[in-house]
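Right after this note come the structures.
Nothing in this text is a laboratory measurement; each read-out follows from the coordinates by a stated rule. Nothing here was measured: the structure is a model prediction, and the numbers come from that model. Cβ atoms are built from the backbone, for glycine too; each structure is taken alone.
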Structure 1
Amino acid sequence: MSANAATPGSPKGGPAFLRARRLLERVDQATKVAVIGAMAVMTLLVVTQVVFRYAFSSAIDWSEEVARLAFVWAMFMAIPHGIRRGVHVGIDALFVKLPDVWQELLFRASSVLAAALMAVIFWFAWQVTVYTWPEMMPTLNLTAAVYYVAVLLAAVHCVLHLLLLAWGGRDTWKHEVQP
C-alpha cells in the first residue's frame, strides 16, 4: 500500500490528511466539552434565578449576564460541529442532479469559498473585539469583548473544518455514523 493510499473506510488524502483530521477531532472533542459546560452553566443559572425570584423574591444580579454569555459561547462553539456533520441549512436541488464528479468539485469549491467567508468574519470580529475591549460588562468585572472572542474562536474552528472538507471532499467524515 502506498503512502497516499487511504485505509479502508477512510477518505483519500494520505497520512498528512489523516493527521490533520485527528488533530481536528481533538479540537472538536474539547469544544464539545465546552458547549456542554456552557449549556449546563446557562441552565443552572436560569433555573436558580427563577427559584430565587419566585421563592425568595430576590435576584442574583449577575446571573442573567453570565447565562447570556454561556448561551452565546455555546452557540458559537457548536457551529463548527454542524459544518462537520453537514447539518446546516442548504439548498441542493440542482446539486444532487449533477454527476458525482461535479458534486465533488462543487463541494470542495464551496468549502474553500465558505472558508474565505469565515476568514472575513474573523477579520471583522477581530476589529469589533479590539474596539469593544475597553468596555466592561455591567455586573461583571469582565470585558464586553468576551462575546466576540467566541466568534473569533468559532471562525477559526470553522475555517479548519472547511479547509479539511475542501482537502478531503465529501467523504472526509464518512467513517462516522451520521444522525
Structure 2
Amino acid sequence: MSTSHHPSRGFSLLEVVIALALVVIAAGMVFAFFPKAKRAHVEDKEKIAATFIAERIINTLQATLPEGIVATAPDWSKNSNHCLRLSLDQPSEHYFAYDVQGRPRREVNATEYDPSLNEGLITSLAKVSIIPQPPEMTRVTVVISTPATLPDKKRHHSEFTFYLSNVKQASLPHEP
C-alpha cells in the first residue's frame, strides 16, 4: 500500500496581506469613532454645566426681585460684597467667570471676555444681558461660553432667555 503525502496548504503572502489590510481597516473604523464619541461626551458635559450655571443666575435674579442680584464669588450668600446688584429697568450687559462646579469666581470685564482666559479655576464664562421690555417686563439673556481657555469665537455657546417683571412690589403694612 502506498501512501501519498500531501503537503499542508498554508496561506499565501497575498492572503496574509489582504487579511491584515482588512483588520487594519476595521480597526481604523472603530478608532475613528472614539474622538467623535469623546467630543460628544465633552459637549454634553458643557451643555449640562451651562444649564446649571444659567439656572443659578436665573433663580438668583428671580429670588432677589425687584432689584436682581448675580453672585460674583463662591461665598456670595455670606458676603454681600460678592454680589452684583442689577437694575432690571435699565439696559446693561455683565460678564462673569465660573469654575468647573458651576460656582461663580469673579466678575469679568468686556475686554477679558473675548480672548482666551487662562486662569486655573475658570472653565466657563457668562454674559448676562438686561433689556427692559415695556410695559413692566425685563428680558434677561444668559449666554454661557465654554471652555474659557479658548477665544470667544471658538467657544461653545448656550443661550437662555427669560422674562422677569420689573414692577416694584409695594410693601405690606406690618400688623401690630
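One of 1, 2 was used to calculate semi-axes √(5λ) of the Cα gyration tensor in Å, for residues 55-110 alone, giving 17, 13, 10; which?
2
Supply the structure label, taken from 1, 2, corresponding to distance in nm of label points 7 Å out along Cα→Cβ at positions 15 and 127 with the calculated value 6.5.
2
A further question on this structure: Given a value of -11000 for helix-only ellipticity at 222 nm (-39500 (n - 2.57) for each DSSP H run of 4 or more, over all residues; to 500), calculated from one of 1, 2, which structure does it belong to?
It must be structure 2, since only it matches.
On relative contact order in percent (Cα under 8 Å, 6 or more apart), which of the structures labelled 1, 2 is highest?
Checked 1, 2; max of relative contact order in percent (Cα under 8 Å, 6 or more apart) sits with 1.
OK, next. I have 20.4, 71 for Rg and Dmax of the Cα atoms in Å, calculated from one of the structures 1, 2. Which structure is it?
Computing Rg and Dmax of the Cα atoms in Å on every structure in 1, 2 gives 20.4, 71 only for 1.
Given a computed value of 17.6 for mean count of other Cβ atoms within 10 Å over residues 79-86, which structure among 1, 2 does it belong to?
For mean count of other Cβ atoms within 10 Å over residues 79-86, the value 17.6 is produced by structure 1.
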